[in-house]
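Laboratory data are not the source of any read-out in this text; all were calculated from the coordinates shown. This structure is a prediction, so every number in the text was calculated from the model and none was measured.
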Structure 1
């Protein structure tokens with residue numbers, strides 16, 4: 001190495017800063033939610049100049065994961081990060097318990113009923129259906145129309161008071 005020269009390591013990026021950047025990455029299926037709101041963003045590590053972002057799909061085979069990876073790459077590039085890895089972690093499996101309180105509010109405000117219970121302690125009516133409030137009018141007089149809604153992770157419900165149909169994000 002010539003005299004006076006030295007190798008320079010890239011500056012260390014703080015994981016909290018990267019998390020803040022990635023909080024802007026929207027879920028492609030529910031664009032009002034970020035990957036942080038959904039709990040898909042599991043970890044950000046910076047070790048020896050190496051950035052690693054860890055994500056977990058909402059279910060194995062989720063078709064949105066490729067689009068999410070591309071959006072993460074674009075966001076990191078936008079902030080000048082060129083060297084990074086994105087790892088997909090399948091265990092533990094994603095749970096609707098990982099949706100943040102802010103994410104639950106955003107779902108409801110968007111017209112999708114958030115999971116009504118936690119995966120570990122379900123709150124159900126005697127007929128086995130979860131207790132849901134209609135995101136349009138707030139009524140608890142709701143009925144499941146179909147176990148499957150607009151995506152595999154949602155069911156279709158209808159409000160008995162305002163008669164509006166709405167999606168329910170299932171407890172997984």
Structure 2
């Protein structure tokens with residue numbers, strides 16, 4: 001069985017619809033969906049705020065590169081373009097963890113190399129899986145608690161928005 005943690009975000013166009021379509025596109029593999037968060041952009045590029053969430057997915061036939069293929073397919077369907085690094089995008093799907101694997105290839109590093117620094121990943125992940133552990137970094141709850149207040153304050157839960165339930 002291959003379980004994975006995916007971080008999804010959008011700040012171009014109908015942000016909520018892009019995230020909802022991603023959940024639908026991943027279909028029955030989606031096991032849990034975090035609340036939606038409004039987040040300030042990360043990376044220093046001037047742009048609109050993101051909507052972010054974390055998805056827990058599971059498929060016994062999927063390995064790490066299959067999750068990457070599926071993530072990139074969802075981005076293509078949302079007409080994502082890759083221009084400016086950390087710039088605006090219709091849909092961003094990051095592979096955070098796949099079954100606790102550690103690895104580095106040309107196109108995928110696991111666990112995600114910057115996830116432990118990103119409130120927009122850690123806060124929703126903690127909501128959907130309070131006992132989660134980021135391999136090599138520790139309990140997600142401890143990572144959230146260790147973030148600077150300015151990082152945590154930039155992540156605001158949006159209970160008025162939903163991606164639906166799996």
Structure 3
């Protein structure tokens with residue numbers, strides 16, 4: 001049974017990508033219509049539309065959620081018990097952490113159309129990734145929700161000290 005996420009975001013592609021793809025498909029249609037029968041131009045345009053649509057929907061289907069005691073980012077799951085420091089990054093800091101200061105072992109869920117990100121420290125000694133770097137529309141909100149969920153799960157965990 002899945003509970004309601006305390007945070008949920010889908011990293012869908014921006015509207016401008018759809019507009020640019022539409023203009024590109026119209027240009028392809030026109031180029032084919034000049035050189036071939038109209039039915040061929042429509043066929044090529046429809047195939048291009050289907051391929052681009054599937055690519056955009058697939059690429060933008062990645063989700064970030066804080067739910068059921070886990071941080072879910074795309075296909076990856078991290079139990080909240082192993083979440084360390086959480087930092088919402090500004091665009092400059094995001095570029096630095098994703099570029100010059102990057103660790104090749106880190107888990108990245110980045111989108112070029114999202115300029116800000118959240119860095120999540122991984123405290124699990126068995127996990128080779130030292131941190132996760134996640135693009136976000138609302139990085140401050142994600143960082144707050146994740147920090148609150150970690151605090152709540154720590155408070156709810158049974159104490160083992162005697």
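Worth pointing out:
- Given -8500 for helix-only ellipticity at 222 nm (-39500 (n - 2.57) for each DSSP H run of 4 or more, over all residues; to 500), calculated: source structure among 1, 2, 3: 2
- Which entry (1, 2, 3) yields the derived value 32 for relative contact order in percent (Cα under 8 Å, 6 or more apart): 2
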